1. Taking relative contact order in percent (Cα under 8 Å, 6 or more apart) as the quantity of interest, name the structure among 1, 2, 3 where it is greatest.
2. Given a value of -23500 for helix-only ellipticity at 222 nm (-39500 (n - 2.57) for each DSSP H run of 4 or more, over all residues; to 500), point me to the structure among 1, 2, 3 it was derived from.
Structure 1
Amino acid sequence: MENIFQKIIYSIIILPLIGVLIYSIKEPEKSYLFGRRWQYKNDDLEPREGLVKLNKILSIIFLIVIIIGYLAFLLL
């Protein structure tokens, strides 16, 4: 019974994180600027292309790692 509660709590924590990573893969520029817009004066914000690619690649890597860890936890 205790194991079921652990899986439910883990799912509640992990599923929104997976959603954020998917959003970060689909919209890398917006996700990079999230929380950083206050640092700039003008509204014409464009991060460098390298930062956008790095953000997308890291999001894909973390998504794969989290899904593998999530599935391993559920199957144990």
Structure 2
Amino acid sequence: MGLFLIAILYWLLIGISILSLIWGIWRKSWKALLISGLSLFGPTLSLYVGGAEGLLKWSVLAPLMVLLIAYFYKNKE
């Protein structure tokens, strides 16, 4: 049961991340992009630390890229 709840939490975080990423790019909101990057960071970091091999380790760059875009949007204002 515990693993099932963790899986639901991870998928919720991924869904929140995708929705806030779309919202942040559409509205050019750095706050929405920050939420997206931070909510995606947990599942990708656990994937990285959990023993991912090969190209799967590169998935940790996705939230870093989103946070970088949020930083550029923030400095653009």
Structure 3
Amino acid sequence: MGPLDGMYKNTNIVVLILFGLCCGLIAFVLSLVAYLTGKDPKAKSNALVVLIIGAITSASWIALQFAGIFAGAAGGNR
């Protein structure tokens, strides 16, 4: 078994989804490692779900930064 197989295999999918939503980039990196090194099919499947959610979350935050949503909070012009 890979280093993260136990976590992704034994953790409830709801908790893994929340992990992907709340910790986008960290969840993405850990899920990528788990997916690439994992041996258990259920762990790889759960890692793929979190990988996709983490990627979407991270990309959304980056897009919002470039769109200037937080310009007012950073002291920019309105």
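Throughout, read-outs are computed from the coordinates displayed, never taken from laboratory work. In this text, all values refer to a predicted model and were calculated from it rather than measured experimentally.
1. When relative contact order in percent (Cα under 8 Å, 6 or more apart) is computed for each of 1, 2, 3, structure 1 gives the biggest number.
2. 3
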